[in-house]
Structure formats: structure tokens, C-alpha cells
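Pasting the structures in now, so scroll down.
Coordinate-derived values only; no laboratory data. Model, not experiment: these values are computed from the prediction. Cβ atoms are built from the backbone, for glycine too; each structure is taken alone.
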Structure P
Amino acid sequence: MKTNTNYAGIPQDLAQLEKAKIVLIPVPYDGTSTWGKGADKGPNAFLEASENMELYDIETDTEVYKQGIYLADEILENGSPESMVDAVHKVTKEYIKRNKFVALIGGEHSISIGSIRAFNECFENLSVLHIDAHADLRKTYQGTQYNHA
């Protein structure tokens, strides 16, 4: 999928990188999943569903999309888990350095490694809150430290 549509169907003038405060990076990666495959379909499903959501947030009385949301090109690197992590790290850090609020749409858990590394290099005292049904804290799994476990 080439991401040439706007997130949630927002107006084109709010979807331009130069004006947007927020960047969404799709990473349809499923290279180390071992049980149920399909995480690579997550970004497309998320973006498709976004076209039917309400853009007004009643709890905060805001419309965040008006700050601009740029939908970046997908990161399609899948040569190895290490190369995917490196690609995510590089792209995430580029947007952070442009003073963007960056969010990733995955893909399996392992896409987080590169983005957390990029944030850690750009921000002091970074904390990561990990919420999952299981800890996923193995040092290595299936021969690589870059994996979903």
C-alpha cells in the first residue's frame, strides 16, 4: 500500500508534512510472529477504519486533526528483523528531529524497538509504559534479539 491518501480523510491542507504537527508512520511488519500471522495487515485496517471515525473528541472538546496529521510512507523493510529495526529507527528519528509528534501503526511488537531507540536518543529521561497481555521481555528469540517476544 502506497500511502497517498490522508489519514481519516482529513482535508489536504491539514495533511501536508510542512504544516502537520503529527506524523503517523505505518509499519506493516510481521517478520517474527510465531503464532497467528496477520499483524502486517494492521496499518491498512487501521487507516481504512479511520475514514469512519468521529474527529471531534468530546472529552477534551478538541479536534486534534486540525493540528495537522501527515501520513508518512510505509516502512516496508523486511530483509531481517535487524534491518527493519534500523529502518524504523532512522525514519522515526528524522521526524522527531523535525519537531513532529511521531506515532507508529504496526505491525507486530518488534516495530517498537527502533522507535523507542530513536525517542531515547532525542529525549532525556524517557520512560516507556509497556502494556500487553504478556511481558515479551526475552533477551533473544529464534536467534535474534529483534523479535516480537
Structure Q
Amino acid sequence: RSYNRSIIVKYFEEYANLLYERFGDRVKYWITVNEPDHFCDFAYGNNYNAPGINAHGIGEYECGHNILKAHAVAYHRYRDHYYQRYKGRVGVAFSSYFYYSDTNDTATVDWAMQFSLGWMAHPIFGSAGGYPPIMITQIANNSNTEQPER
């Protein structure tokens, strides 16, 4: 399937703008996306939920990237055009597992937390933005390993 990824983000911005226009005087707390990591994993990585795309290792990350961009444009739209009038708040509802190690392996626990909560939270709340460095390294290593030999 081929689609213009940026148009999805633009559609979301238009949708958020419509909601802000229609309900901004009554809604003070907005959640742009609920549990984006689960949504992306289950819908685009593992074929559990609609649209049922089984593209593990690619689909969930493309979905997550678009979700983060969509959240950002919706957040900025509210801040730039509606906040002064309505004084509301815009956020995203993260979900995450918590991991424990029977052997006190904190590196493995940190790795798991970065791939679950860090994936979505680091680009928004991290001091440098972007994805967690451990994710960037691990995914690049996996991609290089999967490349066919030339």
C-alpha cells in the first residue's frame, strides 16, 4: 500500500481544529491519542486490530512516527489558536508496562522501558527530543543485519 504519510497528519490537524472550534468552550482537557504504542503495535505490527496490517518491525514504527507528528500539530494548533481564549490543556495518554529483573539486570530493564514508554515519551519530553538512543542503535543494527548481501 502506498499513501502520503503527511496527508494523514494534515487530516488529523484539521480534525483537531474542528473539535477545538466546536467544543473548546466546554472541553478543558484534551487527549490527542490514547495509548499510541498499543494502537500502533496491535494495528500495524501484529495484525490484531484494524486495519490489520502485519508489518512487524516497520509498520508499528511508521505508525508511531505519524502519531507523534499528528499529536504535535494538534498540540501546536491549540496552543497557537485556542489557548488564549479557552485556557485548556492538550496531552497524549501513554501506556506502558513496567519491567523487573530477577537478577537485578538494570540494563535490560532500561532497554525494555525505552522500547515501551520511551518510544513515545522521549520525543515529547526528552531534553534532546528524538527517539531513545538505545532504540535508534538497536533498530539500525537489526536493519543492517536484515539487509541482503550485495
Given 4.3 for distance in nm of label points 7 Å out along Cα→Cβ at positions 99 and 139, calculated: source structure among P, Q: P
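Given structures P, Q, which gives the highest value for mean count of other Cβ atoms within 10 Å over residues 35-42? Before the final figure, lay out each step's value.
Numbers: P: 13.0; Q: 19.6.
The structure with the largest value is Q.
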Parent structure of the calculated result 0.20, given that FRET efficiency 1/(1 + (r/R0)^6) of positions 43 and 83 (r between Cβ atoms, R0 = 25 Å, to 0.05) is the read-out and P, Q the choices: Q
Which of P, Q yields 10, 32, 34, 17, 6, 1 [P(r) over Cα pairs in 10 Å bins from 0, in percent, calculated]: Q
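Supply the structure label, taken from P, Q, corresponding to relative contact order in percent (Cα under 8 Å, 6 or more apart) with the calculated value 30. It would help to have the intermediate numbers written out before the result.
Details: P: 30; Q: 23.
Checking each candidate, the match is P.
Among P, Q, considering only mean count of other Cβ atoms within 10 Å over residues 51-58, which has the greatest calculated value? Provide the component values of the computation, followed by the final result.
On the way: P: 9.9; Q: 12.5.
When mean count of other Cβ atoms within 10 Å over residues 51-58 is calculated for P, Q, structure Q comes out on top.
Which structure, out of P, Q, was helix-only ellipticity at 222 nm (-39500 (n - 2.57) for each DSSP H run of 4 or more, over all residues; to 500) calculated from, if the result is -8000?
On the way: P: -8000; Q: -16500.
So the calculation was done on P.
Thinking of P, Q, which structure, once distance in nm of label points 7 Å out along Cα→Cβ at positions 11 and 131 is computed, gives back 3.3? Don't skip to the end; give the middle numbers.
Numbers: P: 3.3; Q: 2.3.
Source structure for this number: P.
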